[in-house]
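Following are the structures in question.
No value in this document is a laboratory result; all are computed from the given coordinates. All of these numbers come straight from a predicted model, not from anything done at the bench. Cβ atoms are built from the backbone, for glycine too; each structure is taken alone.
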Structure 1
């Protein structure tokens with residue numbers, strides 16, 4: 001073989017080997033396909049990794065996703081997400097009626113889970129499809145079984161193929177939100193139950209997390225408009241601080257402010273609120289409670 005041709009071949013081989021060593025693709029070591037990166041996180045400062053094949057994601061109707069993975073050492077991590085309609089950031093520490101998730105950690109026979117506080121952490125979805133989900137998360141979980149203390153999970157990430165039985169899309173009435181501030185402190189309902197529907201002329205809601213329970217009754221609903229709290233017609237909001245079980249507002253109180261319904265359809269009711277509640281006559285709380293925020297509630 002001529003010397004110049006042999007030199008050219010040697011140079012080409014050297015360039016190919018350099019490309020592979022510096023991260024280039026090799027036919028015998030291809031880049032893993034999308035959705036095959038597993039489930040990773042940092043748990044109390046220690047690395048957690050459930051690689052592809054050991055971590056899974058299952059999708060179900062109304063944007064429900066169940067993700068789980070474990071390590072050979074016996075540490076497990078699970079996230080159940082509800083009402084995920086697409087990319088975005090959602091709270092961790094909510095129930096299945098609210099867009100968001102609950103999460104848990106298991107290790108050494110013990111279990112830790114996020115409380116229904118409405119703000120135990122966050123999960124961000126960057127890709128949501130019937131075949132793949134991608135995102136990040138962080139949360140703090142409290143002891144529930146054979147465990148003490150808390151588990152702090154940071155730097156969480158997932159890129160997983162989705163196994164689903166069919167359509168994961170949201171129904172028009174799926175997922176409800178009611179959040180804002182109570183005396184300036186952020187408050188997010190972790191569970192929302194509708195008792196009376198606007199079509200009946202009355203909106204009745206029960207809302208709660210680990211700090212407060214709210215019971216709302218708005219009668220005389222006739223579409224979008226401003227509905228001030230008062231007794232004629234009956235429009236009341238009772239707030240109970242859990243733990244000390246002290247109360248503000250409720251029937252017969254001199255509550256002030258309004259709920260503004262901006263939209264009401266057969267499937268949803270949405271609006272804003274700014275109200276002030278005096279101490280109730282039964283187990284009264286101290287001072288006035290001011291609640292400001294927004295709501296967007298699915299109608300069963």
Structure 2
């Protein structure tokens with residue numbers, strides 16, 4: 001691995017730490033409606049997208065000249081995923097919804113195996129089954145008292161995992177798009193979310209903790225993380241970054257439990273082990289690479 005590749009990989013890895021804080025920050029933001037939360041957080045992310053190119057002396061307008069399909073993909077991933085995620089953590093036990101959402105690293109591995117030149121192996125399927133078993137442990141063991149709300153929350157968490165994983169895999173086909181364009185996607189997401197909010201939701205003014213949570217999201221997991229992740233996957237070691245991403249559900253769950261938004265129960269531990277174990281199994285090619293036999297060894 002060259003120095004430039006190592007540096008880009010480390011830059012991408014910072015996004016994983018920021019992603020792990022999304023659950024904690026979104027719950028701390030309080031009962032802000034999902035469209036409103038998306039609009040507020042992505043407005044901050046858009047401001048970051050304006051500042052970064054200016055600091056490097058680059059033209060943002062040039063980066064934004066992308067085909068409609070690229071814009072559609074960016075909005076599909078950023079707007080769709082975060083709306084589903086915020087809906088999930090507000091309508092299901094936050095730790096449960098958070099863990100189900102973090103099936104996305106596992107789904108990326110499975111979906112990537114279906115791309116041209118790749119193939120689906122037994123360990124991809126076995127890892128997916130373990131991850132689904134972890135999700136089932138959470139859903140079937142949930143308290144029945146909030147069945148209606150939890151059903152919406154669990155469904156939204158599954159949708160979030162599907163949205164982000166499919167967006168990530170499809171993004172491989174537009175690898176030539178500069179990272180600066182992410183700022184434009186954030187701006188379009190903020191405008192679309194604001195329009196949906198004013199049409200469908202009642203505005204909720206956050207309290208002091210809520211403002212801090214939204215500011216933290218816009219600066220970190222819903223802001224700078226997108227830019228560092230984009231740089232890492234395009235210029236760093238994508239296999240190393242993919243393997244590192246499987247630490248996200250563990251870190252995210254720990255932050256939420258430590259902050260008092262969940263309890264470290266055997267059910268949570270079992271589900272976490274199944275989801276992370278399934279992800280590790282699905283990436284068997286990274287962890288286990290059998291050595292090729294040399295002619296001398298064969299002799």
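If you rank structures 1, 2 by distance in nm of label points 7 Å out along Cα→Cβ at positions 79 and 95, which sits at the top with the largest value?
Structure 2 comes out on top.
Work out which structure the value 25.9, 103 belongs to, where Rg and Dmax of the Cα atoms in Å was derived from one of 1, 2.
Computing Rg and Dmax of the Cα atoms in Å on every structure in 1, 2 gives 25.9, 103 only for 1.
Match the computed value -22500 of helix-only ellipticity at 222 nm (-39500 (n - 2.57) for each DSSP H run of 4 or more, over all residues; to 500) to one of the structures 1, 2, and report its label.
Computing helix-only ellipticity at 222 nm (-39500 (n - 2.57) for each DSSP H run of 4 or more, over all residues; to 500) on every structure in 1, 2 gives -22500 only for 2.
Matching task: 43 is the computed value of relative contact order in percent (Cα under 8 Å, 6 or more apart). Pick the structure from 1, 2.
2
Looking at distance in nm of label points 7 Å out along Cα→Cβ at positions 87 and 119, point out which structure of 1, 2 has the largest value.
2
If you work out FRET efficiency 1/(1 + (r/R0)^6) of positions 39 and 247 (r between Cβ atoms, R0 = 41 Å, to 0.05) for 1, 2, which one comes out largest?
For this comparison of FRET efficiency 1/(1 + (r/R0)^6) of positions 39 and 247 (r between Cβ atoms, R0 = 41 Å, to 0.05), the top structure is 2.
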